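Alright, structures below, take your time with them.
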Structure I
Amino acid sequence: MRRTVVGVMGGTEADEATAAVAFAAGKAIAEQGWVLLSGGRPGGVMQASVAGAHAGGGLTLGILYGDDRDDAAEGLDLVIPTGMGAARNVVNILASDVVVACRGTGGTLSEIALALRFGRPVVLLDFDPGAAFLDQCAAQGRWSLAGDVPTAIAQVSSFLRELGRA
């Protein structure tokens, strides 16, 4: 059976609190035995979630914006340079069973919209872009809000059970 992949999306830049949440999410994902997928950049939510998963002994995968393998978050196990720019967001979403979205800006919002468009469940971790936006995007997908990491992991687990992936 293939491994479960949980994508963690969020900003290239993150304040201390957001980075701490992303680190804890990455660690919890690894402790569940899930693969952590990120945009793989060496900063913000991407670096923090990868560091957390690495600390938790998990497998990490980075789908890079550019074509330089060396422009990747430290601790990534698998690095896939795409040279696709923001178009790589589609790969991030389609390769994920469930998406966890931390605080971010336009790129993160595009990943949330794509996930909902392609029917991937989204757990918004300490991030609420607004029900109007989410419901407009959610023609095929489902979303939930989580104020902390344990709640987010429980919601990811619930979505995975619904998908027959638990």
Structure II
Amino acid sequence: MKPPALAYSVDNCTVGRAMAVLGERWTFVVLREVFNGVRRFDDMRAHTDVPRQVLANRLALLVEEGILRREPYREPGARLRHEYRLTEKGFDLYPVLVAVLEWGDRHLADPDGPPVEIAHRDCGSRVVVRLSCEDGHGEIKPRDVAPRPGPGARAFSARSRHV
């Protein structure tokens, strides 16, 4: 039996579109830095192994996509420069970053454990990402979900391009 998903086109797949913006190796490293309060180009460059031109390109793309915004600043006696701040669209990526962090902690951490934990400011407990449905039926496991056509679904045809 073929999966029902084969009946629908992937031409307008939002996962493919998101990965066109976020899928490059250094993009989440840049976002990690900004989420952690590192907002200036030179600080990001010094704190990461991102090549200078790649960092400039990633920041430009994230600004163009509306994920980051540039804010001017000037150190005394220096030229005008910019730092990078998250927009609401950028803040919406935080659960994605935490999910990637959790996966990395579970499968890729050193024997000593993960180098960073994300904690709730109010109580100090570790922050985790969980699946739940809109009706609030508690935590849902990945095997308990099923894709279904959404309002933008289009029928698949042999002419459909694959993303």
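Readers should treat all values here as calculations from the given coordinates under stated rules, not as data from a laboratory. Bear in mind the structure is a predicted one, so any value in this text is a computation, not a measurement. Cβ atoms are built from the backbone, for glycine too; each structure is taken alone.
The table below gives the values:
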| read-out | value |
| --- | --- |
| Structures I, II, by distance in nm of label points 7 Å out along Cα→Cβ at positions 78 and 126: label with the highest value | II |
| Relative contact order in percent (Cα under 8 Å, 6 or more apart) - highest-scoring structure of I, II | II |
| Among I, II, structure where distance in nm of label points 7 Å out along Cα→Cβ at positions 110 and 134 as derived comes to 2.2 | I |
| Comparison of I, II - label where mean count of other Cβ atoms within 10 Å over residues 86-93 is highest | I |
| Which of I, II leads on mean count of other Cβ atoms within 10 Å over residues 6-13, largest value | I |
| Value -12500, calculated as helix-only ellipticity at 222 nm (-39500 (n - 2.57) for each DSSP H run of 4 or more, over all residues; to 500), assigned to which of I, II | I |
| For Kirkwood radius over Cα pairs in Å computed as 15.0, the structure of I, II it came from | I |
| Winner on distance in nm of label points 7 Å out along Cα→Cβ at positions 22 and 102 once structures I, II are ranked, highest first | II |
